[in-house]
Structure P
Amino acid sequence: MSEEPSIKEKVVDALKSVYDPEIPVDVYELGLIYEINVYPVDNVYILMTLTSPACPAAEIIPVEVEEKVKGIKGVNDVKVELTFDPPYTQDMMSEAAKLELGFL
């Protein structure tokens, strides 16, 4: 019998379904997620950034992240915070994202 995935694992899976509209890679693999915390009573806090402060999807991506995570069974509340410190660089991408985008 397999163990039920943790809330954090479910959050990561949900984040992998959110894409920057201009890049064919999800926000998790792009390295836009700096922190995921699950607090008692299954409140989720996500600290994230965008590829640039002028990102055209700046209004859309954090809202989509919040909606996807709120849709997880068992999640009570979600807080998504945007930061640009440290600034995003391509070094933050996963190997899979770099491969997908032709950086490897």
Structure Q
Amino acid sequence: MTTFDEREQGFERKFALDQEQEFKAHARRNRALGQWAAGLMGLEGQHIEEYAKAVVKSDFELPGDEDVLRKVFEDLKGAGVAVSEGEVRMKMAELLAQARESVKAGN
């Protein structure tokens, strides 16, 4: 095996690891977003975790974050919570940064 082949395999392993970590970070972000939204909607007990799981599942509908944003924003609006789409987007960005740090730290 040449040095070039070894380097290529190293890059492939790094790419796979990065993709796995990003997937985990998005799943953690979506769970935390669901918990945050559930709190705003006044959900309690196991309903918080059920809603958080529903938010995580909603991410598999379409590529990107728009499906998650749409679900959370529409649910909050339907529950009478006065929150803008921009506020939800900002919360998503904040929670994604926290989730990425958590994944990198191995938590």
With helix-only ellipticity at 222 nm (-39500 (n - 2.57) for each DSSP H run of 4 or more, over all residues; to 500) derived from the coordinates and found to be -7000, which of P, Q does the value describe? P
For which of the structures P, Q does the calculation of distance in nm of label points 7 Å out along Cα→Cβ at positions 57 and 89 return 2.8? Q
Percent of Cα pairs over 21 Å apart computed as 42: which structure among P, Q? Q
Comparison of P, Q - label where distance in nm of label points 7 Å out along Cα→Cβ at positions 9 and 73 is highest: Q
For distance in nm of label points 7 Å out along Cα→Cβ at positions 25 and 41, the calculated result is 2.7, so let me know which of P, Q that is. Q
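Read the figures in this text as sums done on the coordinates, not as results from a lab. Computed from a predicted model, the values in this text were never measured in an experiment. Cβ atoms are built from the backbone, for glycine too; each structure is taken alone.
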